[in-house]
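The next part holds the structures, each set out as structure tokens.
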Structure I
């Protein structure tokens, strides 16, 4: 049986967890924190989560893991059969990862963790997010899923990342950088009504409590 390693507060961990649940792949979970210790680096070369333990060995990086899942468990694919449509799903995943979540991540120290970031950083992130939002408007289908009529890996990526873009930009800029994309809110609400998404959210909240207790200790 596959083992998913990491922690539920990680949006990248939850991207993989949603894929496993929606595909119906049996798996176990192991609570693992990021670390640069030798024992962790032997399991995940960058000391990051998520990673999975498979019969063939360990595999890290969420997008690589999801590609592996579709190759290894093709009974319920989350990539389209058509090559161009598959490319569009991958394009959307990269867009949301690199041009929305990663810029927004630079806001997290101040937005969520009591730190401080410079005005220059805030201004640069805002410009980067504006470009990402512009691309999202151009590429997203909302029919009803982000890439069309079928659920794909792009929906897992969107579900775990877009709320963080909204929350962090509201805190830092006083406005939601996704406000100009009105389809986002009903789309996320639709996904949230699915049982596997609800389970993932509940597990994330539980893990947040565990993290808080760990920080105090």
Structure II
């Protein structure tokens, strides 16, 4: 059986660098799910307005090949675990699973507005399921090496002159993304200048200790 994308997502990220490592870590991140022509039917979304969150089943479109063990960023990249004990993209079947918040449903246009996505712009969506709290939330579950949610680890410094270059509804999301430290876990060079594209803008920054300083924001 061949999986067929039912939709694609539009997000602020055109490259993997900077994307939060889990969904929901940056609630202010926006996304739009646009269905492919075959599935642009209002009937498919009937009743969805009664739910607050969704499960997205999607494909790692920028990943090729898989490996039996990986180095989770949460462990500093120093320990290897079996790929099935992680959420690494390097899987036999490169499928991802994300819980996102519904911000709005437009049945006539067959689109869903969401918050908190951790997906690359253009990622194919293979299925959508409603999040059901009584079945999907298990308070007594163990989280292994990822038992606690990561919080902001960096203090973000950005001047008013730079942050205002972004649209007002994108500014807080960028700061939240940067506070989570988008750098690879093995990189800690205070002289290095990092950059990534966010919401159509190129963001340059530097990290010294636990302080991240935004150097420049300009149109990509």
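Taking distance in nm of label points 7 Å out along Cα→Cβ at positions 29 and 77 as the measure, the highest value among I, II is held by I.
For distance in nm of label points 7 Å out along Cα→Cβ at positions 37 and 61, which of the structures I, II scores highest? Could the numbers behind the result be given before it?
On the way: I: 2.6; II: 1.7.
Biggest value here belongs to I.
When relative contact order in percent (Cα under 8 Å, 6 or more apart) is computed across structures I, II, the figure 27 traces back to II. For mean count of other Cβ atoms within 10 Å over residues 141-148, the highest value in the series I, II is held by structure I. In this comparison of I, II, the computed figure 1.4 for distance in nm of label points 7 Å out along Cα→Cβ at positions 101 and 133 is attributed to II. Once mean count of other Cβ atoms within 10 Å over residues 21-28 is evaluated on every structure in I, II, the highest one turns out to be II.
Between structures I, II, the calculation of mean count of other Cβ atoms within 10 Å over residues 45-52 yields its largest number for I. Could you tell me which structure in I, II was used to calculate distance in nm of label points 7 Å out along Cα→Cβ at positions 5 and 157 as 2.5? Source structure: I.
Ranked by mean count of other Cβ atoms within 10 Å over residues 165-172, structures I, II are led by I, which has the greatest value.
If helix-only ellipticity at 222 nm (-39500 (n - 2.57) for each DSSP H run of 4 or more, over all residues; to 500) comes out at -18000 when worked out from the coordinates, which of I, II was used? Comparing all candidates, it corresponds to I.
Going by Kirkwood radius over Cα pairs in Å, which of structures I, II comes out largest? Numbers along the way, then the final one.
Working: I: 18.1; II: 18.8.
By Kirkwood radius over Cα pairs in Å, the leading structure of I, II is II.
No value in this document is a laboratory result; all are computed from the given coordinates. Small disclaimer: the values here were computed from a predicted structure and weren't measured. Cβ atoms are built from the backbone, for glycine too; each structure is taken alone.
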